[in-house]
Structure P
Amino acid sequence: MKVVFLGTSEVGLPTLEALVQHHQVVGVLTSPDAPVGRKQVLTPSPIAVRAQELGLHVLKPEKVRGNSEVLEELEKLGADIYVVVSYGKILPKELIDAPPLKTLNIHFSLLPQYRGAAPIQAALKNGETVTGTTIFVLDELLDHGPILAQVTEPVRPDDTFTTLAGRMAKISAEKLIEILPAYQNGALKPKEQNHELATKAPMLKKEDGKIDWSKTAQEIYNQWRAYQPWPGLYTTWNGKLIKMLECKPISVPPESPVLLQENETALPGTVLPGGVIACGLGTYLQIVVLQLEGKQATSVEAYLHGNKSFVGEVLA
């Protein structure tokens, strides 16, 4: 089968590799090179790098909508099907419907749950214990098209976005290769989603990483799991931002006779001995690694050694 692959981020790599192994990838559509790091060096996407290593024909259009040149070039490739994984751009109907077998998309949730740009993050933040991946036929609406296949995946208690996304990417690629022959010969028919059950997972913003200490320690930990590596988790102290690079909920608070009297509960956000933070509903979060604005990352033990006044402060 002749395939055009559309993708940008690293999670698309297993699918690209699997398609190259089992089918003929006649072209790859990815985002243009983007500035990366403090020096803002123009860097190709992970998909672009691997596609070029594989000797594939790569297109990097600034936009797809209204770009007749891209549509014409794709048409010349004569693909039977387009496959999309985390491309990052909204595709026009004329592109979606161009190949004989239409365009398939891999979405990392059990649709119609968590439609949108951040389904894995939403599952982690909401404390889901099971999630999954969906392969569906694209239409013009967001993650709305009929479903070809789904695979469930347990969410481990210590999963972060990085670990869960890595597993989801692999199982998605395997499932796609499994179902493509049946889809091609018409044995596998797409089924309409139950749109009444749809929920959203919108694109993340920097402010999503701000900690609300009135939440429970588990809720804040789930937020940390979801937002690694971006936007991360942060709070403020004396007007400066503190990044919480590693943390975990604990069940028993530290002994703190100075701060707490018997039967008294610390105000949420209060820093207790050992770098434990009081959270909502009498729960506690242990900070393991933190980074004060303008400083290097450090263990909480080292930070407290040089900042003894930190204990007793209330973070915002």
Structure Q
Amino acid sequence: MSIVLVSTTTSRPFAQRIASALNVPLRDIERLHFPDGEYYLRFDLQHRLDLLDQDVILIGSTDSGISLEEVYRLGCSAVKSGARMLVLVIPYYGYSTMERAVRPGEVVTAKVIARQLSNIPRARRGTWILLMDLHQSGIVHYFENDVVALELYAQDAIIPAIQRLQLSPLCLASTDMGRAKWVEALANKLDAPVALIHKKRLSGSETKVSFVLGEVEGRHVVIYDDMIRTGSSLIKAAEAYLKAGALSVHALATHLVLPPGSIERLEAAPLVRILGTDTHPNHTLVQDRPRFGVISVATLFVEVLRTLVH
């Protein structure tokens, strides 16, 4: 394989796992920041033709505006420098909750970002985008032109993680009704019952647990969600399941977004264990904290990358 593997700044730990599995080096990117706020990016090349006819894998979660800009700029540069194939590995797709307009004038940011990335010039052998556990699966259809966007699923890493908890009797649960299909799919694989939370909206930003749907009494509950942000919904759900008779409550999410204050809030909550994957750069904040556990999904991306670049 003739691969040039690079990464955005924040996704470097994830990229290093990809590089190790593919047995290729993780190339450096030269970065300079100027006093006026502009910044400079450059592939660390010895010759201007070093990217010619190479398969370029660019790894970067769009966790911030800077990360998104790095993905876009480096992608454009790789193709214009002669890369024969470009693969964007975006394990965490930021703004995925803004996938539709509810109020007049709202920006559908998930679609805007997809359009931006779709405007990266097409490499000769194609431009591919690999994503994981999107908040709404329809986001893959937001990508335009000749870009091929594929959604991968963390399920193959999540199911063994739940089994390692050795909880019996087990119940798979959700923070609300919106994740019902995801939770049901996991429960079917684990031969476990399902529980859901029904919420009542009190205002535009506040909800209250109305009731628990499902039998959790005498069972160990594992709550699954696609991401953990502030943790408020997760904590409310945990308290509701315990009140309904659950023996214990654990939490598992694909994306550990974890903005400031959320880690301490979760550690103070009635959750025995909080598991997540390494898709979001903030997973590094909790990988050494006792209440948390981080599962790597790098190998799930590697399986697809080996098929694409050969």
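Quick note: the coordinates plus some simple rules give every number you see, no bench work behind them. Just so we're clear, the structure is a prediction, and the values are computed from it rather than from any experiment. Cβ atoms are built from the backbone, for glycine too; each structure is taken alone.
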Problem set entry | Parent structure of the calculated result 38, 21, 18, given that semi-axes √(5λ) of the Cα gyration tensor in Å is the read-out and P, Q the choices | Q
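Output the label of whichever structure in P, Q has the greatest value of distance in nm of label points 7 Å out along Cα→Cβ at positions 6 and 30. Please list the in-between numbers first.
On the way: P: 1.7; Q: 1.2.
Comparing P, Q, the top value of distance in nm of label points 7 Å out along Cα→Cβ at positions 6 and 30 belongs to P.
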Exercise. Quick one: FRET efficiency 1/(1 + (r/R0)^6) of positions 198 and 238 (r between Cβ atoms, R0 = 35 Å, to 0.05) came out at 0.20 when computed from one of P, Q, so which one is it?
Worked result: P
